[in-house]
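Following are the structures in question.
Derivation of every value follows stated rules applied to the coordinates shown; laboratory data play no part. Here the structure is a predicted model, which means the values were calculated and not measured.
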Structure I
Amino acid sequence: MTFTHRKARIPGPLLALLLAAPGAMAADAAVIAQQGNGRGAPACQTCHGADGAGQAAAGFPRLAGLNAAYLRKQLDDLASGARGSAVMQPIATALSAAERAAMAGYYSGLPIPAALARPGTPMPAADSVGAQLALRGRWPRQVPACVQCHGPDGVGVGAHFPPLAGQSATYIAAQLKAWQQGTRHNDPLQLMQHISHALSEQDIAAVAGWFAAQPLPAAGATR
């Protein structure tokens, strides 16, 4: 018996939909960022700003320019409960998997806001506790230097080690305390859970302040 191979034909309307999908996803993400999705997820810019810079005083983090895979993982972990947050968990749950992926791509593609090139937090002294923890660690307590994973000056490395520069001290300290208290437990190899337990409240404030004082590239760049 002989079989003949024929190329499958995709109906015209379906083909048009498939070809338009990336642009449609980007448009949907922009709408959700500005208006919400109408199913329980409010406009992201309400807390994270129209430019994705966040709100330092309130502890809402910068999203602009962060790694897309990292952002997607955080949204998925918030939806599943692996990362606890009374504010973000219901929002992430209200987003579909496709919407979470679209939002991650949207914010990853935003340029770093120019305002973050000059942090409002004064630079701590070179011999401060924050600088020592960030640059040298505290090896007697098995705490490596933060920059070993998070990159020079905390610019971030890949999908697992996000930027710390360009985030507020309030946000960074809150995340360290969340790992310390066990409400956040989505770190690789439980690394941050170990490190947070080795830090005092004063240590957390110091290292959070050091990273919050690090400048970022001018607008147009992403990290």
Structure II
Amino acid sequence: MGKVLKRTLLFSALLLGLQVVVFGQSEYKRSALWEKEIAAFAAADKKDFPKKGKVLFVGSSSIRGWRTLKKDFPDIYAINRGFGGSHFEDVNHYAEQIVLPYKPKLIVLYAGENDIAAGKTIETVFNDYKRFVSIVHAKLPKTRIIVVSAKPSPSRLGFAAKYKELNSLMKAETEKDKRLMFVDVWTPMLDETGEPKKEIFQNDRLHMNAEGYKIWRETLLPYLKTGLKGNFK
């Protein structure tokens, strides 16, 4: 192998490594987990493609499980693309398929809770959140994004400190961009003693019931109205 070729290959390898560090990208290995759900979204789009320029709800099971979404927001055209168990990196990976094609005016994003519970560092999760924003605004620069805080799931209170730190980081990041808004659902889901309200969760102490979603609806509605009218600041 000639010296020139060796130097070229070395430079290419270094450049690839730099891209991974800068953009937080790595080989995606979780596609097998979501094949059926992503295929179901594609089938639904083929049958009846959602209107563009509306409100997209995307993220993990707290979004997927919001069965009353359209009833709760009757004046808002809502598209639900939540898939249970997903992480920020999963939403990022499938953004080309389940986010960007709808050209939403407003996105409601919930992820990060599963990421932390799976052992990911706060830095990794926060960077994955920022990457989502970058992916969206690279193609849809006018789209507003509401990021919903991690919720205080009783079964995951051992991670409470990490969730609060992640919430603080995401909140601070949204304050830098008038297209972004952080919405705190953690606080209204606590009782007067500062503990999660038990009556708003299902028996697994992780997923919300109708009372939990009622809190989310009441908390999110003002921000949805603001985001649909224009930027948040």
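Computing Cα extents along the principal axes in Å, for residues 112-151 alone across structures I, II gives 33, 19, 11 for structure II. Taking relative contact order in percent (Cα under 8 Å, 6 or more apart) from the coordinates of each of I, II, which one would give 23? Checking each candidate, the match is I.
Assuming 37, 20, 17 is semi-axes √(5λ) of the Cα gyration tensor in Å as calculated from a single structure, say which of I, II it is. Among I, II, the structure yielding 37, 20, 17 for semi-axes √(5λ) of the Cα gyration tensor in Å is I.
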